[in-house]
1. For the read-out mean count of other Cβ atoms within 10 Å over residues 63-70, a value of 20.2 was computed from one structure; give its label from P, Q, R.
2. Consider the structures P, Q, R: one of them gives -17000 for helix-only ellipticity at 222 nm (-39500 (n - 2.57) for each DSSP H run of 4 or more, over all residues; to 500) as calculated from the coordinates. Say which.
3. Please state which of the structures P, Q, R yields 1.1 when distance in nm of label points 7 Å out along Cα→Cβ at positions 175 and 207 is computed from it.
Structure P
Amino acid sequence: MSGKHLSIGCRLTPHKDVSMMNKFDVYTEILSKRKKFNQVIHKIGSLNINLPYWTSIDDAIVYSVIGQMLSNSASASIISFLHKQVGTSHEIINWASNTYMLSGPIYGVSQRKRRALYEWRKYISLNSNAWMKWGQLPIEEYRKEISSIWGFGRWSADMIGIFYFGRMDVWPENDTGIKNACKVLFGHNNTKKIKKYVCNCETLAALYLWELINRKILKDFINDYGQLNKRAKT
């Protein structure tokens, strides 16, 4: 499973939590010492980040399932329509659970995604509040736990990890936007290899790369010949 950049219908917004801001300042300082991110940080500046973005686990589940393989605008449009037609995220999960056996898309939501939401409802009915420990699990154990639910994979786990649990150790290597940005900055999109380069500040590195795409300035790192600018290589 993979998705396009930041397919969650949100933008980075100011956060009033001083402790969170200080936390990101520390990670930004670490990341700025990685040469290939010097120009990125200089271009964008400090990120004003509102994490966690999703305020309920139901929101996190709905957005991370609906957003699979969709662009920002497409997922936001579908989710906005669902909220108008169906109701809250909890009600959307119940609606999907009651319609997942019907073939074809309904309100723009595929049968597979509706089943994934049903499988989530079944999971929590059997495991109660087991998801509450996910934020403290080692990253690979965390991903394994979420991926055990039908219809959920690494991409969904990573989006939930960043935007609901506020984890700082998430490198979403399956995300299409991350791959595209890495190809520009590093000359390749071997995200597993790049993960070693951004070790200890994985989430922040991903947020910066997404912001390059959101602001449509990724092209600034490519010269007229389609090659990486020399400055970006330093």
Structure Q
Amino acid sequence: MEPTETLGCDGGFEVSERMVSVYPVVVRARLDEPLSGWLWLVTWLLLIPHFVVLAFLWLGFFVVSVVAFFAILFTGRYPGGLFEFNVGVLRWTWRVGYYGYGALGTDRYPPFTLGEDPTYPAGLEVHYPDRLSRGLVLVKWWLLAIPQVLIVGAFSTGGYVAHGVTSSGERWYVQMPGLLSICVLIAAVAVLFTRRYPGGLFDFVIGMNRWALRVTAYVALMTDAYPPFRLDQGPDEPPPADEPEDSA
């Protein structure tokens, strides 16, 4: 049985085929305010069980991606059950990141499930492709993805800003945090004193996460649609270019 293409409505966000027509990776987020001023100080501790589970899930994600590579190479199709598993891993990762230091957008603890939770303020769907290119599978996950990976890496992990060697011969370096981490830290300080997330900053943080998730799905062979070089900010996916946004 192949994954359904009907994405439905969840958590107050309508995830429709209209959204999917922009890009097949649909990322949603709803800001849960007011936020606890102190919870983010111990979020790392609360998320340890999730980190343990995700370590095994990402091992499975890698194995499934390798199997899918050969399936696409010989048949032009991504096996439905494997596709659903990898979507679930991305979904789980996004929920943990949204609760944790990838966004700090909610105080609600993420559920332990690969499936979509309609009540949770963060969710992800990937449109199941009927066919995938047997030629692109050879190059898209490494060669074609290089520019995207460099961009995502720049705002996700930062870079080295200084390095040297001590008198004892040991090397040292200082690494600058990524733009995403800096933005989330600023938001955390604002939440500490106001319990509110700066609105424009929230949209920017979600935009960076959305870009990273699109690139991850592309590298994982889940779509042939090349990720746009565009920062789609805000909680909702943008409408298609030929469809105006709904007026309030």
Structure R
Amino acid sequence: RKVVQNGNYGLDHGTLGSMAIIGNAVKKGVIGENIDLNVLDSQNAPKHTEMQHDYRQIFGTIMRDWMGANDSALEATFLDTSIIGTPLPLIQNNKKIGPECQIGSTDLALDVKVFLRGCYDASTATMKDDLRASGMLPESEPYTALGHDVENEDADMGVGVMDIVHPNNSIVDWVLVEIRKSDEEDLIRKAIAALVRRDGKVVDCEDGVSPILFRNVDSNESYKVAIRHRNHLGAMAEVVVTTTS
């Protein structure tokens, strides 16, 4: 609204406004600061320079973080994704709608193998599972607490996974698997906390067997896969992965 009252002691329409986002997927709280009511235009309305968030940034965030829209869908809607800017912290983690309702996306299953040098046993060409055997392996993923943006935040091992005892299939530790845009390697599209077995195979934490699955990725993009671990340097494969490869 305008700041100065009109002849009827009311306020005329202005240039800026607040917006309320309501729903069980919304993060509660206030985003933004009070504007300076002394910064007015010639019509006694707050100047457009006081605007903090373009409404398209809000809509774009909801489309991406709740409706699961990929970049292609956003570009088709907004023509230029730079309009959207940095997504806002509006939607709770893991609150996206079901994959069948998401926009322009598909799933990407990855068969990943990695060896951690610290626990590698050259005589067997496998890794030791001393953390698991000594009861020191956490049952929940540790990477969210370390500041990473993890798709399966606070994920737990499935029932019985910790108890698997096998020369190849016992769990060694948690790893963080990232898919990065192939032509912009610093841009992390998604990251999933997973488990690595003695034979180096990276598996889903729910059953300790299945390949890891990235849901709702952009079907038009190609990716490079990177692995992080709590006390090893990260590594990224050179091979480019697509949703059809």
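1. Numbers: P: 23.8; Q: 15.2; R: 20.2.
So the calculation was done on R.
2. Details: P: -17000; Q: -14000; R: -2500.
Structure of origin is P.
3. Numbers: P: 1.1; Q: 2.6; R: 2.0.
Computing distance in nm of label points 7 Å out along Cα→Cβ at positions 175 and 207 on every structure in P, Q, R gives 1.1 only for P.
Every number in this text was worked out from the coordinates using simple rules, so none of it is lab data. Bear in mind the structure is a predicted one, so any value in this text is a computation, not a measurement. Cβ atoms are built from the backbone, for glycine too; each structure is taken alone.
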